[in-house]
1. One of I, II was used to compute mean count of other Cβ atoms within 10 Å over residues 178-185, and the result was 17.0. Which label is that?
2. Kindly point out which one of I, II the value -26000 was derived from, the read-out being helix-only ellipticity at 222 nm (-39500 (n - 2.57) for each DSSP H run of 4 or more, over all residues; to 500).
3. Out of I, II, which one gives 0.3 for distance in nm of label points 7 Å out along Cα→Cβ at positions 10 and 42 as computed from the coordinates?
4. To test your reading of the models, identify which of I, II gives 2.2 for distance in nm of label points 7 Å out along Cα→Cβ at positions 58 and 122 when calculated.
5. One of I, II was used to compute log10 I(q)/I(0) by the Debye sum over Cα atoms at q = 0.12, 0.20, 0.22 Å⁻¹, for residues 82-225 alone, and the answer was -0.66, -1.19, -1.32. Which one was it?
Structure I
Amino acid sequence: MDDPDAAAMLRTVCAGRTWGAAVAGGRPYATVGELLDASDAAMTGLTAADLAEAMAAHPPIGRPAPGDAASAREQSGVRDAERAELLELNLAYQERHGHVFLICATGRTGEEMLAALRERIHHDADTEREIVRTELGKINRIRLTRLVETLSGPAGPGGRRAAMASGATSVSTHILDTSIGRPAVGVVVELAVRSGPGAEWAAHADSLTDADGRCTDLPALPEGTTHARLRFETGPYLTHAFFPEVAVAFAVEPGEHYHVPLLLTPFGYSVYRGS
């Protein structure tokens, strides 16, 4: 992909030119995780002017711009009854801070965003700038995830069915954020394998949870695999992560499919074999 094409595509994720140039300039990325790491690194270097440029493309919470499907999807947790107060507080926030109230709305309810807005409106400029940097980084990760899914083409149960039909051993997962009752979107998941209890772990694949919190595109396990391990990079997803990562190892049998969901909160998690 040429640089102009990459830059144009990245502008659908974030309007900040400095961020886009940094991410485009780091290509190629061997894994999705590397792409998200590059996005995070680019965020840390943005100046106040860079952040302002990126924020200018974001509509107020509660009033997505016409035709802005990404913002409308991300703000789907806002109820009609909450929009008037959100817009009123948005105006007060903007008058105080000089820019729109920015928050990663994916997975948040309108009441949660109202609570954050009531708190953040009183912050000083430096404190609020760093919160905006963090929230914008989360938004960019989620939008990059969706962009990668779009460019990669449709993935899903078909890959799982093909693996099962061929007799291969396969793994899938999904993450439910039980603190908000919604899927965890844009979490990096790494799959490793080994052949025998004493063998070294070998990286096999990585993926990103989709809009439903699922990873359905993990490839079949190599022949001879006896154990698989899923590592969930939960730190960037959770605002205050007590567990920055979750690693789950389990035994596998040839020809079986293993669906291993993760139920996640900021201070705990559980896993199980699903179906």
Structure II
Amino acid sequence: MRPTRLFHIAASLCYQLKTQPPDDAVSTLITHNLVFTSCHLHSLLRQLEYVDFPKFWSQLEDKEQGCFLKAFHMLDSRKGRGTLAYLTSDLGVPHSEQKNKPQQYFIVSHLLKRMGRISLAMETIQMKVVFHCFKLISPTLLGEYKNTTLVLEDSGQNYSYQLLVPLYKVCEGYAGRVVSVPVIQLAQEVCESIRDNMGMQNFVQVYNQIQKDLKAKRDRRKHEEKLMAVVNPVRNAKRKLRIAAKHRANKKRKIMTLKIGRWKR
């Protein structure tokens, strides 16, 4: 099966996960299919020593280009088409990727990034599906780097960065919502699996980098909020009202979760 088709199938599964909350049977099916497509997509692309995407894109048939376009749009309806347009232009890969690195790894990395965002944006069932996928695909994507010291820009650690970001947020309490204890335990279990697959030294390096990046992002956001309070107080007041409403909803959800837990005892 060609990489174009595999990527389209993986994107379709992510779209289904995002738009149609699955039951247990469907969740298992989506998990297995996502693991299969992600691992085989990685294996096929890895066989290519280097991919010049503008040249690669020009050699595709119209039908295959359409598959790529639909896949990127399903993964990100707002920026997907723009990401693909930039990737296939003469400008090369996005700013987050170095131009002297094999560009084919960006496809799998982008897929993992969107899966991570789905896990944080959707309900518990979707989060479990994504985390189970991460656990199952990490040996294939990261296993070869276990005994190798890598710099953060290398493809293996790019994968690990995308895998660990949502797990870090759940484990450290930065998910932006209430997460049940079983899901936190699952996230910790997946982190341990990734650590075993890529090696302790590489794991600590990536984990610390995520911590540093998220802290810088939070500090930048706080600075912008303080600036907005001075420049646009009306907008700042509306923002505070939205945050207060969100906190009330989270508190109510947490209370209901605790009550349900007591009822089940």
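1. Comparing all candidates, it corresponds to I.
2. II
3. I
4. So the calculation was done on I.
5. I
Since every read-out is calculated from the coordinates, none of them should be taken as a lab result. None of the values given here were measured: they were computed from a predicted structure. Cβ atoms are built from the backbone, for glycine too; each structure is taken alone.
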